[in-house]
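Asks: Input: structures, listed below.
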Structure I
Amino acid sequence: MDTFFQLFVSGLATGSIYALAAIGFTLLWQASQTINFAQGEFIMLPAFFVLAGTQFLGLSFPLAMAIALVLSLLLLGLGFKRIIIDPLLPHGVLPIVIATIALGILMKEGVKQFYTAEALPFPALFSDRTLNVFGAAISVQDIAVLLIALGAVALLQLFLNGTKIGRCMQATAQNPNVAEILGVPVRRMILYTFLINASLAFLASVLISPIYLAKFSNGETLGLIAFIAAIVGGFNQIRGALAGGLLIGVIDNLSAAYVSASYRSAVPLILLIIIILVRPQGLLGKAEGRTV
């Protein structure tokens, strides 16, 4: 039972990072019908921004983190929207899907060729000691990661529901044409969504890199699992993306320990198939009507 509790908490911590990436998928889809298949690479890249700042520029770790956050907002938020999404958005979803897949490959191969193909250690943000909780040895890092990720989601919900800008963003997501008639600056609200996604990607990057190291290929797994988590939980609901991420994190950990570590990567795919067959809108998603 102690081992089960330890695996459960560790799974929640990893799942909370998946949830941050999944929420990014959900936000971009709600705001602009954009599916970003480079989301995994968006999480991979900020860690290398930090490492480049400390290794090549000799910056302190906190300063490198601050500069990496600014670069993430400029490149993965503003630049991504202006250079990739805005020109392709009038042409529908498929060109955006193709462009983001190509962007993900470019980012991954760029880090591999021009930085390193090796996995690099990332400075630990929290203590590596463990706490005895109900007889189980729970990592301080797991607890901190879980609390920070859940705190970020809670702050995002408070922002969306409790501020004027947040309500304008929700109005834009629900019906941009009506929102524009009512005086909502739709283009600015969509930009805010892209910036929020970039900040969530940065947070996920600095939380997961000390655990799994900084590696150019990290985005492949992160992006796939986050996309599955968003669908499992409900692609049109932030709470659904959160639930999907936590669920996959826990199931992945438990299946690796009690079933087989060799097949752990298949578990999210199996879960995805089951959810699509039983509840296509996701666990917490809402069914949406569509005119054909």
Structure II
Amino acid sequence: MTGHDRGPGSPTVLVIPQWQGSAARHPRRLAEGAHRLSALLPAASRTVVDIDPRPGRDHDGVRHLDALSRSLEATRTALRRTGDDGTLLAVGGDCGIELAPVARAVARHGDNLAVVWFDAHADLNTPDTSPSGGFHGMVLRTLLGQGPAPLVPEPQERLSARQIVLAGVRALDPAERDFIDSEGIRALSVRALGEPDRLLAAVAATGATHVYVHLDLDVLDPAHFTGLSCPEPGGLHPDQLHTALHALTRRFDIAGMGITEHAPAADTADGDHVLRRILDGVGFRTSFPGGPS
């Protein structure tokens, strides 16, 4: 997937059906959601990471920490096997699946990388501040080097706060709010995202030439998309999200993308239609299979 000056192409899709990072009511739906998302996506190649579906042991304030460590190593192994050709699309699963893909993007692009975090939640807790112990609420803080020790990336794979743009975040814990303020992390409200130029300006202000896009589907308003693990009212309309993603992929080179937290219920036809609308034509290829023409 490339930016404005090159033609689109199909990505390498890495399916990571991890659920153990979630503190939601029905976390195992996320594994099903990963496979459903994968089936909708165009791909030059597709790899399903061998994630152990069993729960793990809680440790140091983190649920299922040993299972998450095994999943991280399995994802790293899969990434090494995919090679460097094409753009990576990581499909989860809970937000914790982003550890290895984002770390790889940081190692490749360094200070030239920005991460746009489309999410209702900032995911900036630590094990000490998390009210739930669910790692999906700690993953971005861990990518900054401040998380559970077995999951923290190597120094050359860590983000800095200036590389982050929060997009659509609206459900913050007090410690997260304090951290955002103290670190000066850029954040755009749902309302601000209605003006794509504001998003582009925020990313440009990081100095980045490449962008990794994290898309937790709960950035969407649950009135428009029901297959959410942790729904929060007041989110984006699917058309707003499509416009924002399209603007990013036209302006910046896309280093990778992760789509997470899809928790489909029994009837998924409507949800599949919404996902196609959001992703159609967004950098991967001109026409999304089964999507709008």
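Asks: Looking at structures I, II, which one was mean projected area of the Cα convex hull in nm², for residues 26-65 alone calculated from, given that it came out as 3.8?
Replies: Details: I: 3.5; II: 3.8.
Structure II accounts for this read-out.
Asks: Same structure, new question: Which of I, II yields -9500 for helix-only ellipticity at 222 nm (-39500 (n - 2.57) for each DSSP H run of 4 or more, over all residues; to 500), as computed? Walk me through the numbers before you get to the answer.
Replies: Numbers: I: -23000; II: -9500.
For helix-only ellipticity at 222 nm (-39500 (n - 2.57) for each DSSP H run of 4 or more, over all residues; to 500), the value -9500 is produced by structure II.
Asks: One of I, II was used to compute P(r) over Cα pairs in 10 Å bins from 0, in percent, for residues 154-257 alone, and the answer was 14, 44, 36, 6, 0. Which one was it?
Replies: Working: I: 13, 36, 32, 15, 4, 0; II: 14, 44, 36, 6, 0.
Only structure II yields this read-out.
Asks: Now for a different question. Comparing FRET efficiency 1/(1 + (r/R0)^6) of positions 34 and 162 (r between Cβ atoms, R0 = 25 Å, to 0.05) across I, II, which is largest?
Replies: Working: I: 0.50; II: 0.20.
Once FRET efficiency 1/(1 + (r/R0)^6) of positions 34 and 162 (r between Cβ atoms, R0 = 25 Å, to 0.05) is worked out for each structure, I has the highest.
Asks: Now a separate question. With Kirkwood radius over Cα pairs in Å, for residues 90-209 alone coming out at 14.5, pick the structure among I, II it was computed from. Don't skip to the end; give the middle numbers.
Replies: Working: I: 18.1; II: 14.5.
Traced to structure II.
Asks: On relative contact order in percent (Cα under 8 Å, 6 or more apart), which of the structures labelled I, II is highest? All intermediate terms of the calculation are to be shown ahead of the outcome.
Replies: Details: I: 36; II: 24.
The maximum falls on structure I.
Asks: Given a value of -0.80 for log10 I(q)/I(0) by the Debye sum over Cα atoms at q = 0.13 Å⁻¹, calculated from one of I, II, which structure does it belong to? Intermediate results must be reported in sequence, preceding the final value.
Replies: Working: I: -0.92; II: -0.80.
The read-out was computed on structure II.
Laboratory data are not the source of any read-out in this text; all were calculated from the coordinates shown. These figures come from a predicted structure and were not determined experimentally. Cβ atoms are built from the backbone, for glycine too; each structure is taken alone.
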